[in-house]
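These are the structures, in structure tokens.
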Structure 1
Amino acid sequence: MATTKKILVATTNPGKAAELETMLDLDVDWLTLADFPGIPDVKEDGTTFTENARKKAIGYASATGLWTIADDSGLVIDMLDGAPGIESARFSGEKDTDRTLIDHKNIAKVLKLLKSVPTEKRTARFVCSLCLASPDQRLIETQGTLEGIITEKEIGQNGFGYDPIFFVPNLKKTVAQLTREEKNAISHRGNAVRKLKPLLEEILCS
């Protein structure tokens with residue numbers, strides 16, 4: 001690793017890649033899947049966030065010969081037995097290419113399922129599993145969470161996904177009411193990244 005500081009972030013989402021790079025803040029030549037047109041998709045058929053992150057990291061590290069960071073994340077709601085979980089991005093079953101429209105349909109489904117459920121039973125958490133894999137399948141894995149309550153309606157304009165219905169009690173705001181800096185300071189992804197950073201620094205210096 002000492003001779004190369006190229007690391008692949010296993011996403012085609014420039015926003016997610018930029019968020020990860022900003023939080024890690026390391027002297028690295030970051031690449032994304034957009035830099036490898038035609039690379040076969042790694043199938044996310046694991047049963048947990050950790051399994052899916054691991055499959056992506058190992059698969060793309062093997063395909064590119066680069067150290068690779070992959071994540072899998074989503075919303076876990078206690079009253080729904082952990083749903084939407086690993087199906088968070090596809091919870092409404094929609095395959096529309098408009099991500100914002102899908103987000104609203106996913107939110108609508110959650111709110112419908114929780115209709116009449118009292119506030120104290122609307123507990124939930126965001127979960128993010130990160131995996132850093134080498135081409136020879138050495139692994140570093142971390143996980144971060146953020147606890148909260150599902151609201152009865154959308155509140156706030158920032159963020160994406162389920163942010164408008166995820167209320168953080170100690171801040172008295174939904175995630176969609178937070179600035180990017182406020183969100184990164186407490187988010188499930190931010191917590192996972194902060195655990196990963198010193199481990200990645202060790203590899204870069206070795």
Structure 2
Amino acid sequence: MILSGEFNPGERLPTERDLATQFGVSRSCMREALLALEILDLVHIRVGSGVYVANGAQALQPHFSRGVEPPSVAHILNARLMFEPEICAAAAMLASADDMAVLRSLHEARLSGSLDVDVAARHYRDFHLGIARLARNPFAHSLMLGIWQGAWARPDWEKLQALLQSPERQSVWQEEHGVILTAVEKGHRGDARAAMRRHVENVIALIDEAEML
């Protein structure tokens with residue numbers, strides 16, 4: 001709703017109770033969702049005041065209007081390969097202990113075994129955007145969000161998601177994310193860059209083999 005522009009930058013969201021009722025979930029579930037949105041820099045939680053859409057969210061609203069051709073899968077993945085390894089290297093140099101605790105929690109959120117495709121895709125995305133956030137460069141973070149928006153805008157997104165988040169691939173990505181996490185945690189720029197590059201290359205190889213590039 002934020003990315004679609006239904007809620008505008010600076011606007012106060014409905015109360016936690018109202019949102020929980022609207023989406024048919026518990027208040028504790030809604031609270032976790034709002035915390036996740038704050039991690040993604042989409043909202044700001046002000047104690048005693050409410051939850052507000054972040055000013056930067058306007059730049060993250062869809063760039064692909066109706067009738068405009070979304071980027072190709074190849075363009076999306078090549079952009080990831082161009083930028084994400086360097087963003088990961090920067091994160092390794094700049095991440096604090098608190099940053100790493102957040103990134104580790106994002107990684108461990110999917111350790112419970114095979115997940116629903118949509119849930120697994122969300123965890124996957126949150127981990128990668130979490131790394132982009134650790135680079136402490138708002139432009140880099142917005143760039144990665146834009147790349148994800150390009151993927152979401154594709155008409156074959158659900159088919160791609162089903163391929164990438166099959167139970168078998170979930171375990172592979174989890175292992176590769178663990179290698180990335182360790183490199184970032186150790187502050188080793190070269191290892192972080194290499195681990196992310198291998199991971200994105202493996203994603204490209206899988207999609208290429210499925211003839212979906």
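Rule-based calculations on the coordinates, nothing more; no lab input. This structure is a prediction, so every number in the text was calculated from the model and none was measured. Cβ atoms are built from the backbone, for glycine too; each structure is taken alone.
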Output 20 (relative contact order in percent (Cα under 8 Å, 6 or more apart), calculated) maps, among 1, 2, to structure 1
Taking distance in nm of label points 7 Å out along Cα→Cβ at positions 20 and 156 as the criterion, which structure among 1, 2 has the greatest value? 2
Using the calculated result -21000 for helix-only ellipticity at 222 nm (-39500 (n - 2.57) for each DSSP H run of 4 or more, over all residues; to 500), pick out the matching structure from 1, 2. 2
Taking 2.0 as the value of distance in nm of label points 7 Å out along Cα→Cβ at positions 140 and 164 derived from one of the structures shown (1, 2), identify that structure. 2
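If we compute percent of Cα pairs over 12 Å apart, for residues 76-123 alone for structures 1, 2, which one ends up with the highest value?
Top value of percent of Cα pairs over 12 Å apart, for residues 76-123 alone goes to structure 2.
Given a computed value of 17.2, 52 for Rg and Dmax of the Cα atoms in Å, which structure among 1, 2 does it belong to? Walk me through the intermediate numbers first.
Details: 1: 17.4, 58; 2: 17.2, 52.
That value comes from structure 2.
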